[in-house]
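I've put the structures underneath this note.
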Structure I
Amino acid sequence: MTLFEPLSSSPSALSGPVAAGRYRALYELLYTNAPDARQQAEIFLRQQLARAAELPCDLPETTEQLPSWAQERCSAVARDYAAYLEERKQGGARRYFSNKAHALYFLQCVAPTKEVDGAWLAGVLDHWQDVRYDGLLNTYLEELGRGDPRQNHVVIYRNLLAAHDCGDKQGLSDECFLQGTIQLALGQCSTAFMPEVIGYNLGYEQLPLHLLISAYELRELGIDPYYFTLHVTIDNSSSGHGHKAVQSLLELLPMDEGRDEFFRRVAVGYRLNDLGIGSTSVIAGFDLQQEVVAMLERKRCFGQHMHSDFCQIEGKTVNQWLATPGQIGEFLDALQRKGWIKRNQSPQDSRFWRLIEGNTAAMFGVFSGYEKQLLRDWIAGNWQDAQRPRPIPRDQANGDACEASEAHDPELVALRSALSDKSPQQQLQTLIPWLSAQRHFRPAGLYATRRFIDSVARLR
């Protein structure tokens, strides 16, 4: 069996039903592993690789230059971050997040990618016997926290979203799902696209400046930055995932005439990272006024029949204001003129805020944590709360307690039963599906990850 298969260049290979505007639908199709998911994933990947091939590439011309290239990138990021810290020390404002709602908006927009963290490497599990894949395999297992929920990247990110009640994806643009879809597709089609998987991994695991700045500013805003600081340490180019990405490429380069073609395909896979909307573009695209109006517009159809006609604002009932699309901006202006919303003051001074915040508020539970933060920051404007926010602490439960909570999980009980009468090799084949992007963060998936690691160690 060859390390990689030649790609078809026939027109039919680049055509199919997947098109721009359907990223969310394909993401969900691949995530649920629908019957035709792999076929759709391959069509999609060929389309995206054709797009990526047209992009500029900053990889060195030869593979021998890769280690120094990676080290220089890391050094440049360190220099830029040192300059950022000095800028902040001299009193400079936050570079990324204007307020907490802005930061939560960012966390929400990148969630489709973060919630499948590592998915592009799922296919390397089948190569557990080949030591050349050890760098990629260990990278993937570390993305999975090696079965420890406190270190599993998806568990950490999901807990972060839950802590701030900002996991709703209804308002996300289709572009927010592109990178996550690429990762899922690479994981499902690794047999045909291993050079592209290696190239994508090489690009994704290089430490970016935005990761460092995001972590710094999230902490300032009372948001636990652990997911981001974990990637800062684990992706380092000295011994972490950045280093392993380079070494894995060098290990897996063919020794024959296929070497140049392999590296060409690696370079195209590397450029897949540049498709779609990146983190800094997400951050730059935030407009508080627009987000408040868009959020209320989404809720309008649910609330247009829920209010009494007792109160009128400028001659219209609330239901009438909400009855027609496109009136939210005017409605907010009317609430300000009536004095129900007092901008650039403490939100507690606004009657509208007191209606939605607090356990006894008339509209308790109507707005999510993120939606309330949008409204709070929009009302507060340039008013500054004297109290510095503190991050919500993460759950520090020990490993024994985590394992105890898994004991009665139905999926885990069934998995243990399925493993009981199988040979070590058969057990591995049973475990591998539980290490997929859709399952590894579940109790049975965490257990399967630990069993997989132990089984491989015994069989080698």
Structure II
Amino acid sequence: MKVIKNYFYNAGYQLLAVILPLITAPYISRVIGAHGIGIYTATYSTIQYFILLGSIGIGMYGNREIAYVRDDKTKMTQVFWEIQILKMIMVTLAYGSFIIYLTLMPTYREYMWIQSINLVAAAFDISWLYMGLEDFKKTVLRNTLVKLTSVALIFIFIHQASDTWLYILVMAGSTLGGNLTLWPYLKKTLGKVEWKKLRPFNHFKPTVALFIPQIATQVYQILNKTMLWGMVSSDVAGFYDRSDNLVKLVLTIVTATGTVMLPHVANAFHDGNKAAVKQMTAESFDFVSFIAIPMFFGLAAVGKNLAPLFYGPEFKPVGLAVCIEAVIILLIGWSNVLGLQYLLPTNQIKIYTHSVVSGAVTNLILNLPLIYLLGLNGAILSTVLSELVVTVYQLWHVRKQLEMHQLFLNTPKYLLAGFIMFVVVLGISLKLTFANTFFMILALGCEVLVGALIYGLLILLLKPTILGKAKLILAKIRRK
């Protein structure tokens, strides 16, 4: 039951973390315009490279290491401070590199200085400690307050295109504030630390091992925006960012299982319970398929009308991009289970690294011709193909460790239900066209409701095994 509660805590927060910016997005998109969004996207994607350098894989590594030693408070305290000190040192070096970068590349310098608050925030991010402890409640409640405050600040202070710098400040400041709110809990969570016994650089090599796949992952999460900025314009980079945000809104619900299950699986693996590890992986894979497939089909059906309605007519190109990108909800959902929930907790870092590096290389190779030929949609297509490579690579390398039949037992049923839902919802979407915004929103709501009802009814008819598991969980909840 703890895993289920943590999933809903994490899914709720991750969804909120994406929803709140999207609530402000229609307002921000219209106030600072495509050019302002482009500046934000270009500068934010750039600072992410330095955050990546400063973090060097510590998030996933720290989560796993804390999960290994969480039953020994003394050992956990030592591990936490060793990892955190290493992170502080690396972020300091990354900030020095950032200053050098600004002297060589002064484009949008004023905006870049404000974005550097995100780099400072990375130094104080200790969420990996609470994730390793499977204590998601603290992170969710404290950061929710900070996120809500940032939304209020946006509506209060940002009113015109010249406020782009203020928008960046609010977004970066909220990240720093959210990270700082977790520090007061350390006193109760950790024990007394013996500073002389700390050996932070003992963790350097294993964090670098996880740093490599993170670099690769960032290539097709950030490089696309950077290349669009350089090859086309910052405005088109902004279009990519808006498309990505809509898709990630849905994807967040799917990948929330990864953060929750990683420490749980790591702890089971550390105790030598391999059967439990395989069982948890299979159940998680099936659950992700169950929710990712209708979300992918649903977003693909309504995306073309949703994007311009949400962001404004200026962002019409985002509509088709969302429809193309929607498939990564399923691909990343699967690779999240195999990579973050199985390969990393079971210390198969090499396979995980090779998978994401393969995806990154694919992305890099395809980006140049596809962006040149198709612009925005070329970058989106490159992302989709890269995620496909990652997922197929991981499936191939775990095929002898996990039972493929068990992983995909119910997938054909989910796909059939999802496809029928897609056809019906797309047909409705193509026929219903309204000039009035209110009726467009109403129509979109009806499409989502119809899609959910169709998928739900078909699942009840097809009777996948997940329904039986859901009944058992509900029975346990009632007994409690």
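What follows is calculated from the coordinates using simple rules that are stated; it is not laboratory data. Worth saying up front: this structure is predicted, and the values here are computed from it rather than measured. Cβ atoms are built from the backbone, for glycine too; each structure is taken alone.
Details
- Computed 2.6 for distance in nm of label points 7 Å out along Cα→Cβ at positions 37 and 333 - originating structure among I, II: II
- Computed -27500 for helix-only ellipticity at 222 nm (-39500 (n - 2.57) for each DSSP H run of 4 or more, over all residues; to 500) - originating structure among I, II: II
- With semi-axes √(5λ) of the Cα gyration tensor in Å derived as 33, 31, 22, matching label from I, II: II
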